[in-house]
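Following are the structures in question.
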Structure 1
Amino acid sequence: MRSIHWASLGGALALILALAGCGGSSQTSSQAASAKGPIQVWYSNNPEEVKWGEAMVAGWNKDHPQDQVTGQQIPAGKSSEEVIGAGITAGTTPCLIFNTSPASVPQFQKQGGLVPLSDFSGANAYIDSRTGSRAGQYKSPDGKYYQMPWKTNPVMIFYNKDVFQKAGLDVSNPPLKTYDQFLTTSQAAVAKGGVRAAIWPAPSSEFYQPWFDFYPLFIAQTKGKQLVENKQPQFDSSDGIAVANFWRQMYAGNLAPKEPAQGDAFATGQAAMAIVGPWAIAQYTGKVNWGVVPVPTKNGMDPAQIHTFSDQKSVGMYSSCKNRGTAWDFLKFTTSSANDGQLLELTGQMPMRTDLPGTYGSYFQSHPEYKLFADQASRTVEVPNVPNSVEMWQDFRAAYSKSVIFGNQSVDQSFKAASDQIKTLVSQ
């Protein structure tokens, strides 16, 4: 789920500096690794996760009177990432933050702000067994985990069944598998379905916006590639160009608007489709008669083979933490099978665990609308863990906006220039 919290960053900085937490100590990292005692943690500010976080803190504190945990919502600011980065600089981050963006991990690590979880005994085995084959995407270039893969919101295509029916489209098996089908369906939805847009991704310039338009389709089309692999950009390829040209057709045909929507375009009936994860189910249920399908590929693909963007959040342990022994134990406590089940129950977000349908069968039996997401969750791809990750995405977004959204440059030229620029960035 996106982690942008609009408020005054100055106010957030003041709050961070005022917080009494885990900062300020002359102890060595090895002493901190085994040290026990009180710790502070931050969790996201959406109501469902606050409820989960409070339950975790209460459950732990009941049985650990000497190692009490204090939890609170992450302080408001322009973005969670800026608040955390400022806290690292000031030395006032809490021990654990249950809202750490994988895209920001390289920068936080460069700042010296993150504790390598791999240094704890058994940590690699714990993360690997919980997360399965996807875990390797979350390792840093030095081979260590500086983040615990925690929860995922695999991105899929929501569609409005009422709009599709009005447009004369198949509601139970909508023609959305190939790019050609998606375009034809989009044209019908706008022409006959009573909506302004077929789909309305945010056309704004924030570095993370490609995760909700280009990147999921790129992942699907390439059968699971990241934007950059082995320091080599992958998007300036026939598959990447095909995805970009598909979106260019959507914008050129006015099927996806070039200006921001007022509110949630799908929830308010302005758009026939949306590209989001299961966190949106609670938001859309009761407002939209929705269905969901995997993201499209150029020529269509077996849904069981389609990969998508994970929209994942990790847990980071921050280097200002004094009592890291308690922090590691609390992190394992909160990511146990039972407490991951609580996360699923309270938020509808998928824990980064293997075999979700088998592990939480009763949940998916009583919440069948989440089953497709549980299946898709096993085939997710993360942002690359590379130097200058945020700058890389910002450069890509600028090239994409210029060529795809606004059509001011050819996709081939724009992507080639961005590829050359990004190759230099990630090699630093």
Structure 2
Amino acid sequence: MTLALNSRLDDVEASHGIVFGGTPRERAKQLCDYLAETAIERDAAGGTPYEQRQAVRDSGLLKLLIPKTYGGLGGSWQEIYSIIRQIARVDSSIAQVFAFQFLMLTSIRLYGSEVQWQHYFKLTAAQNLWWGNALNPLDNRTVARKTAAGYVFTGQKSFCSGSMDSDYLIVSAIEEGTGKFLVAAVPTDRSGIQLNGDWDNIGQRQTDSGSAEFNQLRVEDSELLMNPGPLSSPFASLRSLVAQLIFTNIYLGIAEGALAEGAKYTRSSSRVWSGSLAQNIHEDPFTLLHYGEFWASLHASAVLADHAAGLLDHAWQQTLGLDELTRGELALAVFSAKVNATRAGLDVTTRVFEVAGARATTAKLRMDRFWRNLRVYTLHDPVDYKLKDLGDWALNGQYPTPSFYA
């Protein structure tokens, strides 16, 4: 572990009653214990978890990616993904909006000028800001019209995860007349932004991944993150790989949470099937076989994810010196990890009931939340396209082409 995450922070106690203290990793454990207390009830309720989001703010963990020079904690990607996965085991909705904090900061770092990203990093650290997402490059319904002072954004965006209760948003639009893709950083409370709070899906129920509307939203030239801008270099194209590895680690965390809950229930409440020669559930050979399969698949996926995170740390440190070869090798590692985490996670969250038993399906346990959360999130983008890219490498030696999704 690096010195960044061994550093102690000032103790904080707020209205939620948690006293945060110790290293970021210790604070993440304190946060997880707190989130676990109400995770089942909040899964049923949906909506915005204001108190829990405040607890994340108070933990100090929103500053993990920001270098110490700018007031942050200077954590590595390996450390950040480890904490994301840890949180996802107990509350994958909070894990998603927490992880998107770093995806938005990544957008600023990769797309903006040196003056811009240093300004926003310092501001985020000093004011403990939480960033929300309204970028969604697949949704082109927001149009930007040029004005004397900048642009005016008008239109809609879907899947705006973490937008509610955020301080700033990363937004995107298509420039009128040119079709150019524009990205900007704006305060969430600015006139012209309407967050609809209309997310009500079967999983990831507290991510606030609903829609936003922009009505003559003023965006100043200084707020545009276009120098060097998206996909301007191998380094700028890292954003999609940061995102893909976020998905991967949340998938893993969800599945690991399901495995832990299933094992806990099996040990305490499951019964041996009448045809078994074992005296108790702990010795039943088929129960052990299934848990062995679960463990092997998740452990292998975790090794792949950790390997990819290490490669990302190396690529991140190269900045504009990053070459296409290094970027390509990283993409292969990230895609391999994502494919395996998706398959292993869906298998575990579905089949864990086979070893926990029929009584584990009682509504009060809501053990189905792990499958629901994973099923919703793994539909973010089809894993088939990652397999196609991996196949193109295996057959033709072609690295994935950098894009907003790869």
Structure 3
Amino acid sequence: MIRDRCPSLPTRRDDPFDPPTALTEPRDAPPLRRLRYPDGHLGWLVTGHALARTVLADARFSARSEFKRAPVARPGVEPFYGAPALAGWLVDMDPPAHTRIRRQLAGTFTARRMKALRPRVEHLVDAHLTSMADARPPVDLVSALALPVPSLVICELLGVPERTRPAFQQDSATLFSLTASAVDASAAMARLDGLLRELTEDKRRRPDDGLLSALAQNGTLSTEEIAGAGVLLLTAGHETTASSLSLGTFALLRHPDQLDRLRKDPALVDLAVEELLRYLTIFHFGVPRTPLEDVTLEGRLLRAGESVTVHLPAANRDPQRFPDPHVLDLGRPTAGHLSFGFGPHQCLGQNLARLEMRVAFPALLNRFPTLALAVPPGEVPLSADMGFYGVHRLPVTW
């Protein structure tokens, strides 16, 4: 690889917690490089923090699915990329369509609403930790805590019956898999969309206090839009936090000095969560954007229609923004990290993710003061084959 070009997006990691070194070294590598996409298209790769913010906030760069290309081979997105966005699928839209739908959802995820939700999250975390303690170690932390808690919380927020959880988790995993076929991904989306449409119609007849019901009663969005937005929130709303909790625990267990630091100083938890989000950055293949017109950045001309991948893990390891970026430092001020994106598409559920992490990490460490990996670190199965990076399983003991 020459310094201003990536023949393809590197995915091999030398360390489970670091982005591929080709994206972060040498330190003076340009923040904008050419990138060859799997379909042969020659586009661009953004790895610098400041430039990433610029692109994500610039209305000239579109998020519309008609223009998107995956930077890695991913058959499951073929039915959705290169075509208009599914109804309600606001991550694949630009304003004003994006703004109209997001405005209807945003009130559910405010800091004030999350504060009111905290006792419920604490109860769920405590119940799952109790079940963990009653089991005989080793225990898989993913299935025991990291996956069920976010799943239950987002189900309750939306008003989705808990009995549907196994089915939607399986279909969600298919959607985010890099190896799922286009046929399997389409079928998974159809099942999820059917479930959410049925629930939305039911909420029109029998309202409750969930988001789906509120949207159905409001009448601003169509059933198709509510269902699509519901699928997006339901799938991304638990997969992302589950990955952050499990991979974050793995990172803490591999950095015992930082784990002890958090255990001894619970007041550190807010900073610790932000640093784990920055350090791990589970959106490991970046965010796709496409210029709608010719744009000059860093002295280089990006032509209209040339795909751009904003690589969030590399941007969050930019030494120009974060000194010693490859060091996990739970006391580090990390304001401005890009783990939730930036600009109009910044993650809608970021306050919920923060709440779940702020509750779960201290509770886990307090309940199990001798928590340790139950297998050698190299035997922890990493989910590099998914759209969200993490671990498939995390066997722990105490």
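Laboratory data are not the source of any read-out in this text; all were calculated from the coordinates shown. Predicted, not measured: the structure shown is a model, and the values here were computed from it. Cβ atoms are built from the backbone, for glycine too; each structure is taken alone.
Tell me which of 1, 2, 3 gives -0.42, -0.61 when you compute log10 I(q)/I(0) by the Debye sum over Cα atoms at q = 0.09, 0.11 Å⁻¹, for residues 141-356 alone. Working shown, then result.
Values: 1: -0.42, -0.61; 2: -0.55, -0.74; 3: -0.45, -0.67.
It was calculated from structure 1.
The value 4.1 for distance in nm of label points 7 Å out along Cα→Cβ at positions 69 and 333 was derived from one model only; which of 1, 2, 3 is it?
3
Identify the structure, out of 1, 2, 3, from whose coordinates distance in nm of label points 7 Å out along Cα→Cβ at positions 37 and 365 was calculated to give 4.2.
3
When you work out FRET efficiency 1/(1 + (r/R0)^6) of positions 77 and 117 (r between Cβ atoms, R0 = 30 Å, to 0.05) for each of the structures 1, 2, 3, which one comes out largest? Before the final figure, lay out the partial values.
Numbers: 1: 0.75; 2: 0.95; 3: 0.40.
Result for FRET efficiency 1/(1 + (r/R0)^6) of positions 77 and 117 (r between Cβ atoms, R0 = 30 Å, to 0.05) over 1, 2, 3: largest is 2.
Consider the structures 1, 2, 3: one of them gives -11500 for helix-only ellipticity at 222 nm (-39500 (n - 2.57) for each DSSP H run of 4 or more, over all residues; to 500) as calculated from the coordinates. Say which. Intermediate values should be presented prior to the final figure.
Values: 1: -11500; 2: -16500; 3: -14000.
Answer by label: 1.
Taking distance in nm of label points 7 Å out along Cα→Cβ at positions 45 and 317 for each of 1, 2, 3, which is largest?
The maximum falls on structure 2.
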